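Enquirer: Below, each structure is written out as structure tokens.
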Structure 1
Amino acid sequence: MADLQLRFEDGAAYERMMGVWSRLTGDIFLDWLGPRPGLRWIDVGCGNGAFTELIAARCAPVAIQAIDPSDAQLAFARGRPSARVATFQKGDAMTLPFADNSFDAAVMALVIFFVPEPAKGVAEMARVARPGGVVSAYAWDVIGGGLPAASIHAEMRSMGMTPPLPPSFEASRLESLRDLWTGAGLEGVETREIMVQRTFANFEEFWAINQLGASIAAAIATMSPADVDMLKSRVCARLPADAAGRITCSARANAVKGHKPA
């Protein structure tokens with residue numbers, strides 16, 4: 001499989017492409033997590049701060065530390081209202097710049113499949129969580145066809161192409177998430193699926209927004225104009241519009257949570 005770029009460098013483009021999906025999924029995820037107010041959070045791989053903003057708006061945190069490897073994404077995140085309670089800084093998910101037992105809640109939203117060694121990332125979240133603290137994540141079900149761009153990927157395959165996938169896509173399986181969490185010594189591990197839908201004004205909006213993704217854009221840039229037209233036509237045929245021309249797409253994420261032993 002082709003590797004997806006590890007970093008997104010355009011916070012505004014990411015907001016249009018994935019920020020909306022992240023919040024749709026994140027709302028359901030936080031309902032499931034059910035955190036009490038007044039916690040200290042770490043948001044690992046915060047990107048442009050879409051999920052950080054949800055934590056700030058919904059969970060009444062006392063503080064949030066949010067890290068990401070992209071300076072551009074962090075710059076966008078710092079312009080959000082969540083910056084009032086969140087500190088955004090550059091960092092590596094496999095080497096978190098915090099002491100042991102620093103946070104009540106450690107979370108990774110749509111990130112684990114980008115971490116080169118997912119087990120190290122989970123171990124780091126467990127390390128910085130306090131005893132009794134919650135460690136959780138959600139990620140698109142890549143293998144099960146849960147990506148928001150699954151229709152594009154499916155038609156790429158039908159045309160004999162290899163669609164771009166994140167480097168650690170195997171980590172997004174429910175079984176893999178459970179194994180990663182139990183392997184890190186976390187207790188009471190639970191998993192679930194999260195289904196969400198997003199409606200676009202028409203197919204052209206859907207197509208344009210998906211071109212904002214670095215991986216899809218890079219893959220299409222290697223294709224001939226004739227192949228691009230064929231791909232676009234085939235994807236359009238997979239996504240029937242309603243009477244108003246709107247396109248509704250589904251996506252599925254896998255989620256996991258567990259607690260650090262007290």
Structure 2
Amino acid sequence: MTSPDAVLFQIDGPVATITLNRPEKRNAINEAMRLGLFEAWDRFEKSPELKVAVLTGSGDKAFCAGMDLTEAASMNLRVPPKNFLPILGDSVHVTKPVIAAVNGNAFAGGWMFSQMCDLCIAAEHVVFGITEAKVGRGMPWAAPLAKMLPQRIMMELLLTAQPMSAERAYGLGFVNSIVPAGKLLAAAREMALGIASNAPLTVKAARELVYLSSEMGRGAGLRAAQHLFESVYLSEDAQEGPRSFAEKRPPVWKGA
């Protein structure tokens with residue numbers, strides 16, 4: 001177990017809150033944080049009682065400033081080894097929804113962490129940026145942005161390394177909502193609980209549908225989606241939903 005203070009893991013009902021906890025270093029990513037995140041995501045995925053995770057940072061100045069460049073310099077880090085960074089959908093496999101609650105500026109690896117989550121809520125004062133061009137590093141993890149932002153916006157971000165306000169990121173669809181800093185975690189938790197109250201099989205399949213369809217053409221996506229949801233239609237929950245509606249009571253999901 002590595003430096004348990006670098007990443008905090010808190011449970012509140014069906015929601016896990018994972019906190020980047022190096023505020024004195026603007027939550028920069030060092031070895032302790034990398035290993036702590038791998039452990040946290042593994043714990044979340046393997047805990048059936050946890051339905052949604054919220055990823056946030058300590059303090060209000062930085063969600064994450066990216067790689068700890070002091071540590072990187074001491075390592076003479078060249079090409080990062082495979083699975084060096086804990087990236088959802090790449091080096092980390094998680095089948096449940098994750099919400100980024102961006103509490104402060106998100107630069108470089110901080111952008112990466114907000115990008116890899118399924119949903120993103122940001123505090124009003126937040127600034128985002130992909131700043132690797134300023135320090136001569138790379139951003140191969142930015143490839144999925146081609147499906148999230150217009151090409152010329154992506155070019156602007158990668159080539160100029162200039163920051164983008166939360167308001168602009170919201171207007172472009174990268175951020176789901178913007179809230180006052182003091183209401184950020186409450187807003188993220190409200191969204192998380194709303195998701196957790198829905199039919200778990202449908203939520204899981206719907207999440208997979210979004211990523212699956214982004215990698216396929218229209219026809220192939222539709223055919224794959226039909227197969228993806230077949231087990232949902234055949235589940236007990238698919239009968240429980242309409243039944244509970246007719247009986248005017250909350251549904252009791254079994255996830256089966």
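Read-outs: derived from the displayed coordinates by stated rules, not from any lab. Everything numeric here is computed off the predicted structure, so don't read it as measured data. Cβ atoms are built from the backbone, for glycine too; each structure is taken alone.
Enquirer: Determine which structure produced the value 24.9 for mean count of other Cβ atoms within 10 Å over residues 132-139, calculated from the coordinates; the candidates are 1, 2.
Expert: Derived from the structure labelled 1.
Enquirer: Which structure, out of 1, 2, was volume of the Cα convex hull per residue in Å³ calculated from, if the result is 116?
Expert: 1
Enquirer: Supply the structure label, taken from 1, 2, corresponding to relative contact order in percent (Cα under 8 Å, 6 or more apart) with the calculated value 15.
Expert: Comparing all candidates, it corresponds to 2.
Enquirer: Another question, if that's okay. Where is distance in nm of label points 7 Å out along Cα→Cβ at positions 68 and 244 largest, in which of 1, 2?
Expert: Max of distance in nm of label points 7 Å out along Cα→Cβ at positions 68 and 244: 2.
Enquirer: 1, 2: which one has mean count of other Cβ atoms within 10 Å over residues 92-99, as calculated, at 15.1?
Expert: The value was obtained from structure 1.
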